[in-house]
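Quick note: the coordinates plus some simple rules give every number you see, no bench work behind them. Keep in mind it's a predicted model, so treat the numbers as computed, not measured. Cβ atoms are built from the backbone, for glycine too; each structure is taken alone.
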Structure P
Amino acid sequence: MLRPGRYNSGPATCKLKYSQAVPGHLRGRLREITHLVVPDEFRRQGHANRLIGYLCCQADDDSITLLVMPNPWDIPELSRSELSDWYQRRHGFVILQTEPVPLLVRQPRGHNGRSFR
């Protein structure tokens with residue numbers, strides 16, 4: 001089971017937690033990705049892609065929905081929109097809301113690559 005905690009792929013790290021963005025009764029099959037960090041000298045080497053890809057695969061296996069609020073905390077040259085596009089293009093997230101803060105969601109997918117319904 002994909003448990004809350006810290007995950008890493010090489011120098012890339014992130015936290016996975018039960019989301020406070022939804023009511024308590026919905027949190028069991030939902031996790032939020034936060035604090036994705038890749039040190040400057042290791043960026044653009046695929047570490048974040050591998051880490052988020054791993055979490056997506058595990059979430060698919062466990063039928064867990066993933067949430068993320070894209071915010072480039074420590075990368076001033078990266079916009080929130082660019083980061084949101086990265087999650088969408090590379091990992092299949094979709095926009096759930098844009099206001100008051102952007103929130104993306106990724107539904108679990110079956111082994112044939114389709115979302116569970």
Structure Q
Amino acid sequence: MEYEGGLKSNVIFERKNLCDLISTMTKGYPRFKKEMKRAYDNDIKLILVIEGNRAKVKKGHKFTKVKGISIIKKINTLRHRYGLEFWYCANRVEMANRIIDFYKSLGQELLREQKNAKRNI
């Protein structure tokens with residue numbers, strides 16, 4: 001995300017519905033771990049937005065034998081290792097609103113920091 005004055009955000013969101021999340025945390029896990037490490041090494045904050053709540057994730061999905069609690073444990077491992085932040089959102093509308101609100105407030109904060117830095121020169 002780029003703001004006025006050339007300011008840029010180092011935050012990236014990745015949305016997952018339950019099926020996507022299970023796939024990413026199972027067969028896609030090695031790739032996702034590499035992505036997390038690359039983001040961490042490059043000072044990029046990755047926020048995983050999960051469409052659903054913790055109870056829904058913990059319940060798992062009827063088309064897989066993978067237990068939901070193992071998905072939650074992997075997410076928590078990534079949080080501890082690479083600073084992954086994750087949000088549960090009830091639906092896409094809530095998710096979109098939270099992301100918009102996040103970027104708006106981040107943009108305001110970046111502008112405030114830029115102005116303070118210029119004053120201290």
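Computing semi-axes √(5λ) of the Cα gyration tensor in Å across structures P, Q gives 22, 17, 14 for structure P. Taking 2.7 as the value of distance in nm of label points 7 Å out along Cα→Cβ at positions 7 and 23 derived from one of the structures shown (P, Q), identify that structure. The read-out comes from structure P. When helix-only ellipticity at 222 nm (-39500 (n - 2.57) for each DSSP H run of 4 or more, over all residues; to 500) is calculated, the result is -18500; to which of the structures P, Q does this value belong? Value -18500 for helix-only ellipticity at 222 nm (-39500 (n - 2.57) for each DSSP H run of 4 or more, over all residues; to 500) corresponds to Q out of P, Q. Taking 28 as the value of relative contact order in percent (Cα under 8 Å, 6 or more apart) derived from one of the structures shown (P, Q), identify that structure. That value comes from structure Q. Comparing distance in nm of label points 7 Å out along Cα→Cβ at positions 39 and 63 across structures P, Q, the highest value is found for P.
Using the calculated result 19.5 for mean count of other Cβ atoms within 10 Å over residues 31-38, pick out the matching structure from P, Q. Going label by label, the one that fits is P.
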